[in-house]
Structure 1
């Protein structure tokens, strides 16, 4: 058994909203523990529905800004900032700004469509 997993070609998650999701580790790529790690680029004007995920999600922004609505609070996450959204929080992510937002996210336990619990819009 190897003591490491080297990722050379992340899994590109198919999307219909223009968002780039490159999962390096997680359920869609190389399952390596019960977490997921993804690099993402959200285009200007992107948004997704509210969700109540069954995982903690840590996000770090490399460029641009990301709007986060969590439990009736509004947060604008900017370049060089990070946040941990705790599981069970009602949250919506979006990029209503004029430039793309590049960021990475780690989900513990790993992101799955069943665990994200997206709400109807």
Structure 2
């Protein structure tokens, strides 16, 4: 199996790096998701905002801050043809809850989360 076989690619929610952080929380609540990729003006992946990021900042009142100030920079993306075993090993080793799938220009194609693997296992039962 490859990343493309598992990734979610439809209705992907993204944030622009200059949007206020509160919008990230609204999107996560509205879509019932825990990870939102951050893109630049050209649509290239530059970061990730997670539910955990929002919880950490909730007490500080920084929800008006731009996303770029609180996002986790994304240095590694995977191509759609990456073997799923490589994706899983990376997620386990780094304790990541998701990985982003992008093309050669780092434009977002999809996302793979822990929930995607749970759906696979559930389907096998």
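No lab work stands behind these numbers, since they all come straight from the coordinates. Please read these numbers as outputs of a predicted model, since none were measured by experiment. Cβ atoms are built from the backbone, for glycine too; each structure is taken alone.
Using FRET efficiency 1/(1 + (r/R0)^6) of positions 24 and 96 (r between Cβ atoms, R0 = 30 Å, to 0.05) for the comparison, can you identify which of 1, 2 gives the largest number? Walk me through the intermediate numbers first.
Details: 1: 0.65; 2: 0.95.
Going through 1, 2 one by one, FRET efficiency 1/(1 + (r/R0)^6) of positions 24 and 96 (r between Cβ atoms, R0 = 30 Å, to 0.05) is largest in 2.
Quick check on the output: 14.1, 47 is Rg and Dmax of the Cα atoms in Å, derived from one of 1, 2. Which one produced it? Please report the intermediate quantities before stating the final value.
On the way: 1: 14.1, 47; 2: 14.5, 45.
Source structure: 1.
If you rank structures 1, 2 by distance in nm of label points 7 Å out along Cα→Cβ at positions 72 and 104, which sits at the top with the largest value?
Values: 1: 3.6; 2: 2.9.
When distance in nm of label points 7 Å out along Cα→Cβ at positions 72 and 104 is computed for each of 1, 2, structure 1 gives the biggest number.
So helix-only ellipticity at 222 nm (-39500 (n - 2.57) for each DSSP H run of 4 or more, over all residues; to 500), computed for just one structure, reads -500; which one of 1, 2 is that? Present the calculation step by step, with values, prior to reporting the outcome.
Details: 1: -500; 2: -10000.
Derived from the structure labelled 1.
To which of 1, 2 does the computed value 17.6 (mean count of other Cβ atoms within 10 Å over residues 88-95) belong? Let's see the in-between values first.
Details: 1: 17.6; 2: 11.2.
It was calculated from structure 1.
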